[in-house]
Structure P
Amino acid sequence: MELKNKNLKEIYQSLQKDTLKLSAVELKRKYSSKNGILTKAFSEISKIVQKERAEYGKEANKLKIYLGEILQSKNSEQDSYSTKEKIDPTAPFDVNIKKDNRDISLNTKGSKHPLTTEIEKWAEIFKGMGFNVLESRQLDDDYHMFESLNFPVGHPARDMYDTFWTEEGFVLPAHTSTMQNRAIKLFDKFPIAVVLPGRCFRNEATDASHEHTFHQIEGIYIDENVSLGNMVATIKEFLQKYLETELEVKIQPSFFPFTEPDCEFVISCPFCKKAGCSTCGHSGWIELMGCGMIHPNVLKQAGINPDKYSGFAWGFGVDRLTMIKLGINDIRYLRDNNLNFLRQF
């Protein structure tokens, strides 16, 4: 910008420098407020020699327009997304506190979620017992969710699962059993030993012990002459390794379309040693998981001859067992993203 008046030239040069370091509010206060530099420059017009007064007014107006364009540009930048200044919403301090006064003594490197930590522990235990690990899917089809597991179309047992469906006909798995058919076909050399951790979804109300989203670990073992006794011994061995204590166990009747016979696996409370406490509901026992011998129809769907081979399966809630082990009394804490809760682990 070409300016003849020495005073206006100095204001222009000062404005260029301040544009780089001052905000719109600060520029407006410094230059166009009641006592601003440019405001004072306009008030000086009456002191200018008569023949130079018109030229001075034109140049002062140029500066005013130029300042207006800068303010408009800065205001637009504030209204749009900018990566110039990044804010970390997980920072363990108030971003409005001056840098010198911020408490950064907390561990800011991040940590694993307690569910992730426990799943990794279980995977290592099962690997040590000779099992493969295959992660479950988070979107599946009707065949793997129901038909491959002995739920024919129209079977009333489907009503046990209040599942989420997409408009395209896909289903969010209500259990990790949806992976049984795939796992048997994938690991086709006997014995077939696989655990299947994954996320499950059910359309139900939430409370301290129920969530619409949770994790399960399915387990399957298939070979010749596999018995219910093998199942009880396998599950008991895993639980004793994980809970680091000797347990009494028992099975009781239940119903699942994909196993026959069907069982509930019950363990003696590892915390009160059957004396009765809040964890076991003062009964001394905890119903932990569903299990049973894999139904012959499920084996047939996976191409296995049920006259020659047999197997067992189980599925337990990762969230529930984690709550028992870590003493968590509300399942919703595991998904609330509450840093005060998560930092305990």
Structure Q
Amino acid sequence: MQLIDQFDRKVDYIRVSVTDRCDFRCVYCMSEKMSFLSKSTVLSLEEIERVIRVFSELGVKKVRLTGGEPLVRKGVDKLFGAIGQIKGLDEITLTTNGSQLKKKAKMLRDSGVQRINISLDSLNPSTFKKLTRIGDLDKVLDGIHTAIDIGFKKIKLNTVLMKQINEEELYDLVDYAIKYYLDISFIEEMPLGQTDHDRQVTSVSNNDILFKLKERYSLSKTAITTSGPAKYFNIKNTQTKIGLISPHSHNFCENCNRVRITCKGELYLCLGHDTKIELMPLIRSFPKNDAPLKEAILNSMSIKPKSHNFSLDDKQPSVIRFMSHTGG
């Protein structure tokens, strides 16, 4: 069996949110005072493992664990170990804010995680605090260097640049990536959830970022892909690649191969739509029978949208739910 949507796109990549909880409160991801889900309303770790296994039996080859911050969930070490034993998965990856990496990096490596994406929006402690509200930059940098030291070869920084906040750190962040042989992607702010800032004012286009990068670095476009939406450029005489994820300036939906599962068991067919299938009732009504779950997943392919409809022009966000709800 294979997951093929109505536009003949093969879905072989899932992003699974382990938890909606996070030890940061990044301004573009969630509100300062968040209400988090109760334990009974989220999938157990065993249920998350089951969902991933079922998707692997339907042809999914890559899984990314996200959150919130996945590494703050109690018992997550066991989940990573179990996922590492699922047959058919070619790649297990993680998106993290880096705060827990210093103590979790070895576990991740031993569990079979091949790639880590780390959110890093500033190298200035005060700016970092402003963006994350409660984050500690030193803990994140320590986590990054722990992951480097124990041998992770595929580490990528994810950065959201915002005007009047961290836009001027573009070169500093790229130079940091070059120095430590990391890759870095710049992501245009997603219009998800209500914020206390005006995205029309703070949003930085990747067209502008690329123009500035070319003023300082010798770039060459590459066909390299990591199954995600980024377009990559090599920096001459370095081992660093720069990725641009551009939901506004360059729609990346034509080759979409992804779906997302929230920690509540909601299957979202697109980040930019509210179209979803509730998997939790099937998971809990049929604990020993995967057939109903597989049927629902297969049927969901007929309602996967052709593309998102993100827009910064609307007064209301394109999607009301926060990024932390769906998973990064």
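Out of P, Q, which one gives 2.9 for distance in nm of label points 7 Å out along Cα→Cβ at positions 26 and 234 as computed from the coordinates? Please list the in-between numbers first.
On the way: P: 6.8; Q: 2.9.
Value 2.9 for distance in nm of label points 7 Å out along Cα→Cβ at positions 26 and 234 corresponds to Q out of P, Q.
Where does the value 22 come from, among P, Q, when relative contact order in percent (Cα under 8 Å, 6 or more apart) is the thing being computed? All intermediate terms of the calculation are to be shown ahead of the outcome.
Numbers: P: 14; Q: 22.
Going label by label, the one that fits is Q.
Matching task: -8500 is the computed value of helix-only ellipticity at 222 nm (-39500 (n - 2.57) for each DSSP H run of 4 or more, over all residues; to 500). Pick the structure from P, Q. Please list the in-between numbers first.
Numbers: P: -10500; Q: -8500.
It was calculated from structure Q.
Which structure, out of P, Q, was mean count of other Cβ atoms within 10 Å over residues 66-73 derived from, given a value of 14.8?
On the way: P: 14.8; Q: 24.5.
Traced to structure P.
Starting from the value 5, 18, 21, 14, 8, 7, 8, 8, 7, 4, 1, 0: which structure in P, Q was P(r) over Cα pairs in 10 Å bins from 0, in percent calculated from?
Values: P: 5, 18, 21, 14, 8, 7, 8, 8, 7, 4, 1, 0; Q: 6, 27, 37, 25, 6, 0.
The read-out comes from structure P.
Read-outs throughout are calculated quantities, based only on the coordinates presented, and are distinct from any laboratory measurement. This one's a predicted model, so the numbers in the text were calculated from it and none came from an experiment. Cβ atoms are built from the backbone, for glycine too; each structure is taken alone.
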